[in-house]
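J.: Before anything else, here is the set of structures, which you'll find just below.
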Structure 1
Amino acid sequence: MKVMRLPGLAFILLLQGCNISAPAPGPDFPTSEMADIVFYNGTVITMNEDYPEGQAIAIKGKKILGVGTSLQALATANRTTQLIDLKGKTIMPGIVDAHTHVFNDRDRFGLDLPGAQELLFKNGITSLGNLFCTEEFVAEMRAFEPLLKVKTSLFLTKTFPCGEIQDSWYHGYPATRTPGEVLRINGIKITADGGTCGGMAVSEEFIPGTTGLGDLWHTQDEINAMVLEADKAGYQVAIHAIGDRAIEQAQNAIAYALDGRPNVLRHRIEHNSAIRPDLIPRYSEFGIIPVIFGWKKICDFYPRSPFYEAADFPYRTLIDYDPDLPVAWHGDDPYRGPVNPFIELHSMVTRTEVSETGALCTPPSWLAAQTIPVQTALKLMTLNAAYSLFRDDETGSLQTGKYADLIVLSANPLTIDPQDIHGIEVQLTMANGEIVYRLP
């Protein structure tokens, strides 16, 4: 990428000489406003169905002025505009991680809060949901708020990982939905089954002879009451449910709280690893958002029982059943693989894994059938994840009026060989119109 500022004559000559092949002009491009920053001469993956790909993007302040051709974007430049020649590189929306622990478990990386934020930006993550929040952690994040640039949505802890039910302290921290706020309270987190502590709650042994039926921490009546209380108070509910027994219990609890109403608070189920076929239609029936894993361990893969070959990470089946269901991705770092969204994307679209020795580990045929198309997976990691955080009007796609949260990549994930996606590098990250990371 080349950065420059052009005086008037040179700028006009650039406009006249810009003869690179251009897509159709972008909609809603202003004719009078001037940009602070223009990226041009590249590929812009917008995640906007009405204009899926552009060539350039203009930024004014914290927001996107327009997406379109290089000529359109350069026409918004003046003597003070910073011009960045992409030289054919690709821009896409910043990654939205719907469920992570990078901030609250930063000690696992040996980092403080500023260091954790830097790690996120290095990996292209510009928005996130933090899914373990005690009162002490909320106080830490509020103290850090003047330096916080990652859009952060907090889910307050109602139950601990081993199922210990806490009092309703969260009522002292009302949920907020103010557009543009960097730090907000989204809702509460309930843990339905094991994972960090104990085992996931399943109907049959997941790996025959070794795993048992796991741990379901609450009765149906207990979890119903917790979800209903939060729903009545206006909080979004996120329920950790890995195994099929826990998923069914979580679906029942959300349905109980909604009592036939639409899911306007966007209640979610987290992880969703073992989804029995009979549970798949129920997400759409109740409008529940499934938040799913990306990366899956394939090297040293253990055989599943025949029962769970149809239930283990059946994400293509879930998406194909209802393409309009806003399935969202989450990294769940530091508990699942490295902090690297493009390793996650590679896993979703190939279900292969590159071993520590560089060998390619391949999945069994039943799991290979659950791979997701790249375009679909990118939506899970951007617009759908933003929807799951009530951020979809602010970020998740590159459109006029949204916040300028974007990343510049070393390769285009839509055109590169899918087996090479894991090697894509984030070369620049922008959050709220500010360049917050550059590859050294």
Structure 2
Amino acid sequence: MTRQSKRKQERRRRFFILSLGCAKNTVDAQGMATLLERAGYRAVGDPRRADLLIVNTCGFIEPAREESLAALRELTASRRDGQTLLVAGCWSQRDPEAILAAVPEIDGMLGTRRWMDVVEVARELARPDRRTPVVHLPPTSTVGQDEHDVPRVTVQGASAYLKIADGCSRACAFCAIPLIKGPAVSRPMARILDEAAMLAGRGVKEIVLIAQDTTAYGRDMGMEDGLAALLERMVERVPEVNWIRVMYGFPGAVTPRLMEVMVRCPQVLPYLDIPLQHAHPAVLRRMRRPTDIDWVRRTVTTARERMPEVVIRTTFIVGYPGETDEEFATLVDFVEEMALDRVGVFTYSHEKGTDAAALPDNVPPDVKEERRSRLMATQQQISLAKNRALVGQVLDVLIEGQGRGLSVGRSWRDAPEIDGLVLVEGSVPAGKMARVEITGALEYDLVGQVR
């Protein structure tokens, strides 16, 4: 078949892509979609109309794998003759044998480290003489850097995620990300800045910088304080973007220079996302996480002194192997003491291949769940008190939707998808940055009216 006839055939092919898991996975899915469209494929929103079905799986923890498996089985059960099913993403990278055993009807497998090979894999799947699944998991130590000039972004309304790095070089005992993604690989700063400018040109009002560890940005390229340097360049490059938000920091890596940039540059939101995972030094030691809780106290105190409006988000794991009642009580006391703004709590589960999987999972499931509920109840009261303190204040709110006489948006205090919302009286156009007076407070959300 000639190259021209191959392109004509691809122009007739349609694809549907379902992305599961985190925003970083969504960025990868958008990258695959862009490459397929460049090759002549056409995206459709209905899987029944597609020739190629792609599920971009999440394989981080067991509930995510269960969700991915359910999606694969649903598409397998409903697909028609002539449709091919490709499994991509983190789970296919981590455990392809388990997927093939659970869903033997799949046609292909593409690992997350080589998402950029999706067009080549799609062409292999379309070969009329193919008789076996196409498994594309070439040995590679890191996520590929040959991005084919695909913007590493995904846009959701007036907000956009921009991936600045991939992979992780930390050695946390419980985490499978280094096994899935490999060590951290930072993207060139010039490329990131060009993509930020592209987003600004499209009218994006919020850019959310993401990576497995944003505070490690540039370290693999020999940079010090690379994230702070990137932010300084970005505010110069895209002064028209209202909000620049940083997610996924690491304890001990919030440097004085990074905090100084947040103080000096109003575009860079005073929002610190630092997953702490626990507060008892012995548990943190078993997790292979930083154990200096006093650093956390000093950092929070300094941040609040320099940025009185700062919002601090974190996550904790309860039920880690060996967690005693005393260690959990220390965590509860810490949450009450620090009164952080946003807290997520997860129960521990073994992840194959991690060092923690060799430890006895000796905290009963009902105890894990009771601890999660107790910690969330503690934080819920803190969150309600903080929200009530905002009543009467006027906040900038990015409107994301409307209906039935109400508009829904987020203040700068709220990251997309994981934090609270602001319910605004009346109909305000989506994408508008509105000045909203807060008139009511719920545990996680606010109520207000446009000034």
Structure 3
Amino acid sequence: MEKFDLIVIGGGPGGYVAAIRAAQLKLKVAVVEDKHLGGICLNWGCIPTKALLKNADVVHLIENAALFGIDIKDYSVDWKKVIKRSRDISKRLTKGIEFLLKKNKITHIFGRGELISKSEVMIKSEDGKHNNILAKNIVISTGARPKYFTGMRPDKKRIITSREAMILEEKPNSIVIIGAGAIGIEFAHFYNSFGTKVTIIEAMSQILPSEDKDVADELTKIFTKRGIKIITETSVESVQNKGDSVEVLLKSKEKIVADYTIVAVGVQSNIENLGLEKVGIKTKNGSISVNQYLQTNEKNIFAIGDVAGPPMLAHKASKEAIIAVEKIAKKNPLPMTYDNIPSCVYTHPEVASIGLTEQQALDSGYKIKIGKFPFRALGKSMATGETDGFIKVIYDEKYGEMVGCHIIGSEATNLIMEATIAKNLETTWHEVLETIHPHPTLSEGMLEATADALGQAIHI
């Protein structure tokens, strides 16, 4: 049997990053992947959805061109090209990962990996053949898949998940989205942009339940103005495929009929058929249990990314990958922490956050100072025509340290990095206020929001 220093099971944004970092550290590495390199993120998640959402941005720009003195009397949408562009971008990036593995002399093995022991992995190929390989260390990075509740099992025809929603052959006239987290909200924005009648159903009291209430309320107002129907604090009893439509029955007994239903109530870790029980790997709440260096209870076996539990984010998986591999290579990495991971939602306007919400900060016992600055008061926002939203910063009153930042507005997912770095460095309001922000930029909003927390804002 061939022997490696490291076997990585799963080639997504955790797995391939782990493999490349290990190769950089002169380890002999194999990646076991039965589908496409890049995982859900590159193939059926982060990247292809952002490509689709860019198309929605183009539609928004065309429909508002008159505001810029450009009269576009008519335009048409080639739906098949919209979908094809997304798929082509995904394929290109997947090929890029293949190139990176070859460049770093990493062995790519097609098949499904299953633990036989704490040092042996059996590879099951599509043709049914089995092949075993050995390794000193193993990283499990098998990702996650959409989950669903009783009564809403996807049939991939009318009752669909995000995967099918990305490749519908025709634009639907109406759609119901169950779940108002990042995935559901992004698809709501996308389909609404192309004229589909969208209804969102959320069991919690607000859309984007993990975000600050002020941000959720603002996006609710914007979506409602765009004609998106939002129903919160409501559960779904059943979803039925009626052939050429779908019927959603709410617990209130209200029925909603639409062309399709997207089930977007979250994801669950792929822990099945990995041989975890055979080796004695412990799990908790449906994910593999790990320590702060991503080690399982078998110290030479690591788990990273979605399979190791929330938050289910590609950038979190990639960071865990580097920590796990550097632990294997005895490079003494800093332990993984989860209180400084930015969250991004690619709607229009975008939503991004870091740290505690206002309610979480209060519940944690902080005495806080809050600053808020609307983008409509920024010259750059007015110049670009993107004036929706605001920046909200939360500081600890005692020491002045930033404990949270919440942005809704144009380029929010890029702007959040200033707050992410600031929070990582335990920055206080003093350093933010003493940093000269360029004019005219959207980043001035961070300066102004911080100044507002101290009653010093200039432009509001």
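J.: Which structure, out of 1, 2, 3, was Cα Rg over 2.2 N^0.38 Å, for residues 296-431 alone calculated from, if the result is 1.31?
T.: Computing Cα Rg over 2.2 N^0.38 Å, for residues 296-431 alone on every structure in 1, 2, 3 gives 1.31 only for 2.
J.: 17 is what came out when relative contact order in percent (Cα under 8 Å, 6 or more apart) was calculated for one structure; which of 1, 2, 3 is it?
T.: Matching structure: 1.
Throughout, read-outs are computed from the coordinates displayed, never taken from laboratory work. Not measured: the values here are computed from a predicted model.
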